1. Here semi-axes √(5λ) of the Cα gyration tensor in Å has been calculated and equals 85, 37, 23, so which of I, II was it run on?
2. If relative contact order in percent (Cα under 8 Å, 6 or more apart) comes out at 8 when worked out from the coordinates, which of I, II was used?
3. Quick check: -8500 is what I get for helix-only ellipticity at 222 nm (-39500 (n - 2.57) for each DSSP H run of 4 or more, over all residues; to 500), calculated from one of I, II. Which structure matches?
4. Given 22.1 as the derived value for mean count of other Cβ atoms within 10 Å over residues 232-239, which of the supplied structures I, II does it correspond to?
5. Ranked on distance in nm of label points 7 Å out along Cα→Cβ at positions 456 and 584, which label among I, II comes first with the largest value?
6. For semi-axes √(5λ) of the Cα gyration tensor in Å, for residues 400-559 alone, the calculated result is 46, 19, 14, so let me know which of I, II that is.
Structure I
């Protein structure tokens with residue numbers, strides 16, 4: 001079967017020229033007036049016969065002339081017969097299908113995961129043998145289980161063996177990105193993604209940067225949520241205050257939320273060190289929450305669990321936490337021991353002030369800047385550069401790696417600091433660049449004071465109220481002026497507007513800089529009453545020890561987070577299922593543990609000590625509130641069915657195919673012969689027709 005097509009169809013407009021002979025014929029037709037004459041009476045019959053013949057010839061001549069114009073237009077349009085059956089077969093080309101299955105922990109509710117597997121198998125049965133299929137499982141990230149291909153049997157096997165709920169949340173956008181990448185790799189025009197999920201609202205951030213599927217990619221929704229579930233969960237556990245050696249009795253505060261549409265009534269049980277110590281009744285209205293308080297006296301190191309009674313979904317009914325009395329802080333103090341430079345007094349005031357604290361005590365190790373390259377910085381909770389002026393490149397790189405992995409660094413200037421040398425040595429570490437030192441020469445008749453403090457910052461919060469310490473009493477006879485990086489924050493300023501205290505976040509850690517030395521060369525700050533508590537606050541802040549600071553990680557971590565393990569490199573961690581994993585070290589030899597894929601209590605096995613840390617589910621996934629599918633689809637489906645590039649490629653391919661068909665068939669040549677025959681016939685007939 002075939003259909004007539006034209007390579008240059010615009011020339012068909014020339015077929016309208018066939019009307020020209022018709023118009024001329026109508027315009028120039030003879031208008032005969034009939035008069036009855038007696039002399040022509042006997043010729044009447046023969047005249048009618050001649051007129052009839054002339055009319056037939058003129059009509060035929062008109063048809064031939066119109067045919068000449070029409071055929072000429074068709075010849076220039078370059079006709080060819082398109083293979084319709086071949087085009088139909090092209091429409092049956094293979095499809096690219098991606099099966100995208102949600103394996104977040106909410107899919108473990110009831111029979112959702114079984115329904116998802118059954119629907120995935122149904123999709124496999126519905127597609128043709130030659131169709132390409134990819135299998136993607138996703139939670140907060142997408143995991144490619146099978147690349148796009150025609151091996152349907154392997155996909156069926158993976159559906160049964162690899163589609164299992166994991167202890168993570170949901171991210172639809174990241175999963176769709178991976179699925180789209182797979183279907184686009186096929187190069188097929190027909191590309192479809194089947195999204196199988198319970199479609200929780202928390203899985204899509206409507207306020208994030210807009211993202212859409214590519215043009216022509218279809219998205220089909222496969223909802224396996226079933227009926228509205230009843231689910232209550234423990235979302236957080238903290239202590240009302242820190243447990244210290246002198247204060248071990250504290251309230252355990254558990255936050256409980258009912259995510260279901262019906263009331264929840266049950267019991268919350270507190271277990272400490274494997275022993276049940278208390279229980280409380282919990283009554284929650286639909287879509288409501290409350291706090292449950294337990295009072296307990298803890299040992300120096302304790303593990304705890306708060307557990308809800310069964311509600312049909314046990315995964316989020318247990319919450320793990322750990323409680324420890326703060327161990328001694330281990331601080332590394334680094335000094336410049338160049339005998340030709342001032343600054344020896346800086347370390348004296350620093351070490352004497354830190355050594356005064358007893359709960360928790362502070363252990364101080366003093367090293368020179370030249371020794372930094374051989375020190376395992378990961379053994380310290382914070383590093384204080386007591387009189388920073390110059391430092392080697394290798395030492396600077398180790399300090400930066402230490403900060404990136406979560407370490408805290410304090411920088412105080414050297415009395416003989418050189419702006420150029422400092423900026424070069426600390427370019428990747430300091431929160432800004434030094435501009436100048438004011439005044440150029442030492443003077444005692446003029447000074448600057450700290451005039452503006454951000455008391456909301458954890459370091460300065462204790463000094464916010466009246467009679468809590470006044471930084472303005474300290475006199476700074478010399479200060480370093482600096483330009484602050486865009487990523488840094490000024491926490492305090494001198495009365496001339498110059499930054500006094502500046503903080504910068506680097507990776508997971510912080511750098512806290514004081515734009516003056518810690519000795520008496522530039523200032524009398526070290527002998528003011530506010531100096532010692534300020535130092536305590538600073539080292540506690542840099543060590544994540546302040547009350548309320550990073551409070552969650554004092555008691556627990558979330559699934560997937562990297563934990564900075566206290567202790568030396570080479571320690572092992574025992575997971576809740578009993579597996580022993582050696583802790584890897586960061587670039588600065590800081591022990592980092594990232595295998596936190598299951599909730600529970602993890603044991604740190606050090607040669608000298610055994611400690612624990614807790615890992616819990618991110619209970620945002622416990623909220624089964626449904627996603628607005630209409631809004632979701634309108635946001636992620638691209639209304640453009642074909643990109644401009646794909647359209648241009650398709651049109652170019654069609655044009656080349658049509659040109660090849662027309663070249664092989666050469667219908668215009670046969671039409672030209674027909675045109676020649678018509679022209680000859682028209683010429684002969686015109687010569688025999690009376691005008």
Structure II
């Protein structure tokens with residue numbers, strides 16, 4: 001399928017390679033050349049220095065990508081391991097064995113040394129769980145591990161790791177040093193208790209104690225009333241201790257895995273035991289909603305719902321209804337530092353007449369917008385504007401149907417075409433006019449670079465486009481910036497406020513940035529053609545000889561110094577079979593150039609670039625000036641970009 005992909009190639013006897021590339025229709029075959037495999041060796045011992053037999057050593061991360069390499073070994077009776085077919089660059093490994101703490105993301109590189117690795121025993125946490133009032137062991141209880149990110153959020157409890165214990169005794173075992181843990185103890189009829197932070201990386205012992213005293217807890221009964229004050233049955237209740245997503249007024253299924261979901265009974269009531277972790281109570285029904293934080297809840301154990309707001313609207317694209325398009329509503333962010341984080345999200349599709357409706361809107365301010373899909377999940381917003389939604393009332397909106405279309409085309413320079421992909425661009429129509437109807441208008445592009453934005457009102461605008469290279473790994477959205485475009489324009493007032501005639505703002509060329517990073521190496525390739533260079537050089541002068549090409553700029557002091565030094569070494573280099581050629585790499589007055597060459601007695605040919613200087617410099621791999629390129633006697637490039645002081649080493 002077209003798009004970004006990551007290829008990892010491995011073969012016995014060879015080092016692996018990893019390529020991040022964009023797949024496009026009609027692309028040429030991809031060639032991948034593998035180098036010889038390298039060796040990584042090491043020895044694994046315990047804290048007493050004894051060999052650890054049967055420990056596994058497995059590749060974890062390479063070139064910022066995880067779990068892409070199948071490189072693994074096990075230690076022998078002496079604790080030694082040997083990994084063949086390794087790459088030349090650094091990668092990380094996970095190392096471990098049952099009964100030992102896993103050593104994670106341990107960096108190793110082939111050929112550097114034999115690595116000495118020490119594993120420590122697993123950390124065991126044991127303790128007692130007793131009734132805080134009676135002082136007696138609690139007959140039956142459960143423990144659950146949580147990962148504490150120590151950033152103010154509630155611990156992430158590992159629901160798959162719930163264990164049941166009896167007779168007031170428990171024991172937990174930890175095999176990973178990289179996390180900070182907490183233990184939560186739950187028992188019927190008691191308040192839950194949570195341990196302090198347990199940081200295995202900071203604990204030297206292999207056994208520690210954490211005891212718990214649980215206080216008796218009675219369930220709290222809560223009455224939920226509808227907006228008119230009557231008890232509300234079958235309302236959904238969430239005791240939220242984790243991030244909660246409410247999508248179109250409904251609980252997102254993924255949010256129900258870590259939060260407690262209840263329903264009100266026939267009397268409009270529900271019971272719950274307040275969690276130890278920070279929590280919120282969220283109630284949802286067709287009649288309305290409520291979001292209650294614990295400090296407000298303690299003042300009253302009755303909850304009255306607030307009626308939802310509604311949004312009714314129509315989308316038009318030009319004179320036509322905007323059928324089967326996505327519309328989103330983004331409530332104003334009220335998060336602050338509250339925990340847990342509760343998000344209300346809204347997205348619907350228009351019908352054949354462009355109509356849309358939101359029935360369960362959180363009252364307050366927000367933005368209604370077109371949502372243009374990018375792939376499966378991402379969205380670009382367009383024709384966005386602010387509205388205020390009132391509780392119990394419908395707000396009518398219209399998107400589009402005014403202004404005029406704007407069209408144009410963006411041209412991609414040849415030097416970045418192999419890296420360019422529209423999915424790695426960030427583009428928008430910046431609105432410069434104060435108090436404009438819309439906050440954001442998105443440009444929609446075709447593969448040939450043509451673009452269009454419908455329903456653009458009169459005003460001042462600017463096309464902004466930033467292009468990025470392919471992402472370097474699977475976790476990145478895109479790579480380095482490779483191009484930018486900025487183009488301001490104006491739309492004049494139209495009779496009646498709209499027109500079907502597009503405003504064509506023409507052909508716009510993307511400006512390449514970071515060119516030096518895009519220039520490919522020429523080492524191992526034939527010397528490029530001198531066709532774009534005006535120079536007095538006969539083929540017989542270079543036949544069977546090495547060629548030293550110097551790209552320089554007469555107006556640059558380092559370049560003039562380089563040419564002068566080459567002039568002093570010309571005879572010596574000629575005796576070694578080296579012919580020197582200099583190329584003035586930027587526009588210059590040729591008379592002044594010839595005058596300077598004559599005045600300084602430069603004994604080798606000096607040429608000038610004719611035509612597109614930037615393109616010729618790119619084709620020759622020139623990243624800076626002065627730039628030296630050396631070939632062998634068959635005119636294959638053997639070195640480039642070196643300092644003149646290192647020429648002797650290059651010739652050797």
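Since every read-out is calculated from the coordinates, none of them should be taken as a lab result. What you see is a predicted model, and the numbers here were worked out from it, not measured in a lab. Cβ atoms are built from the backbone, for glycine too; each structure is taken alone.
1. Label of the originating structure: I.
2. Source structure: II.
3. Going label by label, the one that fits is I.
4. Of the structures listed, the value fits I.
5. Greatest value across I, II: structure II.
6. II
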